Structure 1
């Protein structure tokens, strides 16, 4: 048995088969309460080889759900280049093994964290499902499914920046594309108490089952492969994924959000991007690029992303450039 291929029409009219479990909020509230009771135990180690005259680079660690030790990069302007306080920006990763090293964002004036949730390099000592593999790991049990901890690890990075004295706690943003687009959505939802804005490109993990029916590209093909092996588990898979679908997180977001998609994306179908955007009730804007695939028009869009983040987070380097331009 294989799930039915749905007929494609205009992406914005496609809709979604995702349903929101009645206990969705309670499920995630309990998880966030569980991790809040775990001491963060943050640690930083300066990395001179990767630092520059403008930016200090640190390898960081903190404790997350299930007491797993999570790694990442922290890039912050040198005080001689830009004095604090700085807005914080979380750079959340795509479906790859290596986290982002966000030195370019620090040079713009952000205290930037390249988040490495469990399974990423430096965070895979105790949990390593592999790539491919992450998407379907424990997929029939919402209490042990891979993205339960993965989502929390990204959201837990907020606690790391809140603990930093050089960070302005009123200016915290999140940005990523593909899986990073999904983590932007889930982090903005789970930490809606503090996130100031988010920019999500080609959002993955939205309309899981619709995307798996629309594309034969990986990573969603992992679901199709799994159901070819275990067709009798499709209902269980659907039930689990409804607790992790970005479309169900979307209504929780309060901060301004920028979503950008490619209308020819064969990895994260634009239909699911439109469904995510429709589910958002926060201030929002959508940029859809014809003839662009999974890059989501990044060649043209990144200037919009930088401007959107700067508008809400006000990094000093960006403000300085603006003042020089006006002058």
Structure 2
């Protein structure tokens, strides 16, 4: 697609037929742009990068090299899902990098949220660069840029965390097949490409992942508690019909303990904060009215199944005055 402006007359992709037409047109354009060269893509497992990967696989097959970096801050089951879907089902040329220790060692003792974000972003680029240097013949870089990213960057709202920052000698020509689409259209295209619902309808997830939900300095045991409690929350929301109805829901754990009682003994444990919000544009957000009985059930599960946790709190604050994430 040429240019960064969505044409006035471009129809909103809302149906499988419109998605198929878009896919067909993109496959043609991608083949023309890439020819017989190779494309490199950082595949996070998020909606945008997954749809771009599936489009490129359809267009150029093994000429696409996907790099999935597991930085230890993904949700439970996500690295496994990326391998299953792309390597096993789509036969993608996938490089899996286990960088968990590398990231968590760098983050040890760092409590300031912006600093954590910077370390995660910079380390990601370093790992990606190392992988890129091992490969020959790469001339293109695939990116999951979508239209709101372009609009926000132009308005100076925020810099988006697509793989900028690569050194001069690794500048590739960009391939951005979904850059004129809105998020809902990307999902329709993802469905048409045969990606699983768990990936297509994955809720928004911050670039630094669970790193901004393990509040303060990240420790491995507390990070594991965030991952496990988050998995319980997601499982219960799915079971109780809230999965597609609530825009974003997650757990966060602060860096302090409180006293509790387990099996008649005094314990020191972390509180788990539950967040469940709805929004149209992420600029303002309201809190989901989660049934009290369900909150009690989730509390029972988290306090009995997650180590070192002895309280569960529900965040009742809309945006403003709170933000969606805690950090």
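No value in this document is a laboratory result; all are computed from the given coordinates. Since this is a predicted model, take the numbers as computed values, not measurements. Cβ atoms are built from the backbone, for glycine too; each structure is taken alone.
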Checklist outcome for this item: Taking distance in nm of label points 7 Å out along Cα→Cβ at positions 106 and 258 for each of 1, 2, the highest value is that of structure 2
Next on the checklist: Comparing distance in nm of label points 7 Å out along Cα→Cβ at positions 74 and 314 across 1, 2, which structure shows the greatest value?
Outcome noted: 2
Item to check | Test item: distance in nm of label points 7 Å out along Cα→Cβ at positions 18 and 266 calculated as 2.4, pick one of 1, 2 | outcome: 1
Item to check | Source structure (of 1, 2) for helix-only ellipticity at 222 nm (-39500 (n - 2.57) for each DSSP H run of 4 or more, over all residues; to 500), computed value -10000 | outcome: 1
Checklist entry - Suppose you compute Cα extents along the principal axes in Å for every structure in 1, 2: which one lands on 63, 44, 34? => result 1
